[in-house]
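Next come the structures, one after another.
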Structure P
Amino acid sequence: MNKILDYRDHSKDPKGWADELGISQEAVEIYLASDVFDWHIDSFIWHRIFGYDLTERHDHGLFGARFYSQVDFPRIREARVTGACWVITTNPAKIATERANAFVQNLAELQSIIASVPDDFAFVRNVREYRAARAAGKHGAFIGIQGGNALDRDPSALDLIPDQAVLRITLVHLSSSSLGVSSSPLAGRGKSRGLTLAGREYVRRLNEKKIFVDLAHISREGFFDALEEHDRSQPVIVTHTGVSGVFPHWRNLDDEQVKAVADLGGTIGVIYQSSFIDGPLLGGSVEGVVRHLEHIVKVAGDDFASLGSDWDGAITPPRDMPTCLELPRIANVMLGRGWKPESIQKVLGGNSLRVIESLRG
């Protein structure tokens, strides 16, 4: 029996939603008229750790929507997020064979959860399938991997991914691996600070399989090593990051990196982690997120900025956007800062879909 999700349809009362959020009706109407796509939702990790039920509606959890309980399937539907990349994060403590086996099991589990709510969610692999899901009134759920070492057992491990079931792979995460070095100051660095030979081959294999190379989390040296190997006819992405032109931080991209992504026709998803956006761990704001988006637009144009929340990725979100339910406040801040509606719609989802379509159709 199909599970029924618990959520409200705000499209039936845009003014009521605007009043509830304390924003303009114009912002809500622009938002409702947009594709809304998020490059990085990490909620599945909590399902794995303590059985967090993605199909149930949750409150703010034990820590007031910090670290987890920012997203679930009902709230994603109520927030009218029309598509997203739901992430399988790699456990680096396992040995290579166990990591590969765990990925296979986790992929099947995540697909099963998505399939349990067929009236509201559809697993998709490209924009054609996303559009079909959207036309049927469903959320288009892509799947990604955080940590390429999930499948670094041997060169054939990437073949465990069936029929483009994975949209993107973040090459490295918070720890360095056989593929390369993380940007994290805790990752440790040997003689090489970039990609290994195995990491370079990994990039080439991802290009062959039309899986996006995601350069979030990687060291600056590894970032440019990856671009050396990357097929220049394909876009590259950075799914969840800030930009150092607004707030200098080891986790954020500099302007040269922003331009490099744009030069390959890719996109950069801005993260909602307060300490990467504004500085204070508990003091982030929606306006701070928009300032990062604005900087990408200033450096590269409005075709290259997108949303990459990292919801439920152990982040501390903006104080005025603790969960996905407050997401239209981004459109409101953009309007208040003079953004044109067409640019707002590009950032909310249009840019992401353009990039996916250019690789996958």
Structure Q
Amino acid sequence: MMKIGIDISQIAYKGTGVSRFTEGLIHAVLENNKLHEWTFFFSSFRNSLELSLKEKITAHHQTLVTLPLPPTVLSLLSNDLRFATRLITNNLHQFTELDWFITSDWIELPMPIKKATIVHDLVFKKYPQTVHKTILRAQLTRFKYVTNESKIIFTDSQATTNDLCQEFSIDSSRTMIIYPGVEVTKLRSNAQQIDHLKKFDITKPYILSVGKQEPRKNIQKLIDVFEKMKKVPEDLKLIIVGPEGWNMPDKKSNGAIKFIGYVSDKELATLYSNALCFVYPSVYEGFGYPIIEAMKYGCPVATSNTSSMPEVAGDAAVFFDPHNEQSIQSVLEQLTASEKQQAELVEKGLLQAQKFTWKEYYNTLITALENSHS
């Protein structure tokens, strides 16, 4: 039996891929763990962990430790005051009694025990101009310690592993690829779906795009392309879902383009399942959750041909160059006009989506920790 600690603080950032990942991993641990003791560390000043998740952790006889600290303070403790922080972690039984600690995508606390970490992407190195300066500084500092302190580095894709080895000269023997599981909310009745669409004043047909609104997601280019497209059908709309980030697109909602911000999982299920197609124009991704989510709901997918996206989508999507408006436009015009291509992608997508399960993720992760325990 091992005692394992894990930082789950990033679950607080609702609507982001890393929040979905963290929530999925917590449920995977609780539902599949049969031998080990887990301690979940959650730190947030403004947000709290959902009561249902707290109750589930308790019901599975695992431990939750909450710290009312904002990310800026944690970053300071992790990156700038490490000597003082080490004195604390070296003398707290919550840490010293653990066999492993799995760090988050944000901070890298010094620990007196073995550490593993999960790296979702290296966007801060590959495309620093698309990352907010606060995040950029924190990540650059964090990786100084990751390279020296993490015994195992789990990645979400081969693309991220390649980036890691290239950018930080990390030996690939220290890395392990585990594709995240992707679970989606059960689709509601037709009547409830109609209510969801009415709530946002959405009428079909529409193209859907999902993701936090920030430069890397390339939404402004998608908007520019949509406005130039030859639209088939003629009343085609573009629906953009996701929480606000920074450096938002200049153009706001109009008759054919609608930003609807953060939506619930039930509402998102409706939007995926009723879309003519899903488009993901991101410049760079370590995995790309929405690609598989769309496939699970039987929505045809068009996405970028960069980083992990071809790896994750396989042969179940059509691809474009996210830097080239003509490439995006050509692919979308062809896809929206071809019912045959839509049907083929739906069939392939449902098969591709079956490959990404949380049970497999947990089993692979725990085996790696057990094999490196000695």
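Where a number appears in this text, it was derived from the coordinates with a stated rule and is not lab data. Computed from a prediction, not measured in an experiment: that's the story for all the values here. Cβ atoms are built from the backbone, for glycine too; each structure is taken alone.
Consider the structures P, Q: one of them gives -0.65, -1.09 for log10 I(q)/I(0) by the Debye sum over Cα atoms at q = 0.14, 0.20 Å⁻¹, for residues 17-112 alone as calculated from the coordinates. Say which.
Comparing all candidates, it corresponds to P.
If distance in nm of label points 7 Å out along Cα→Cβ at positions 185 and 353 comes out at 1.5 when worked out from the coordinates, which of P, Q was used?
This figure was derived from Q.
Hey, mean count of other Cβ atoms within 10 Å over residues 33-40 derived from one of P, Q reads 24.5; which structure?
Structure P accounts for this read-out.
Can you tell which of P, Q yields 15 when relative contact order in percent (Cα under 8 Å, 6 or more apart) is derived from it?
Source structure for this number: Q.
Can you spot which of P, Q the value -0.65, -1.38 was calculated from, given it is log10 I(q)/I(0) by the Debye sum over Cα atoms at q = 0.10, 0.15 Å⁻¹?
Q
Rank structures P, Q by mean count of other Cβ atoms within 10 Å over residues 81-88 and report only the one at the top, that is, the highest.
P
From P, Q, which structure was helix-only ellipticity at 222 nm (-39500 (n - 2.57) for each DSSP H run of 4 or more, over all residues; to 500) = -10500 calculated on?
P
Out of P, Q, choose the structure whose coordinates give Cα Rg over 2.2 N^0.38 Å, for residues 73-160 alone equal to 1.22 when calculated.
Comparing all candidates, it corresponds to P.
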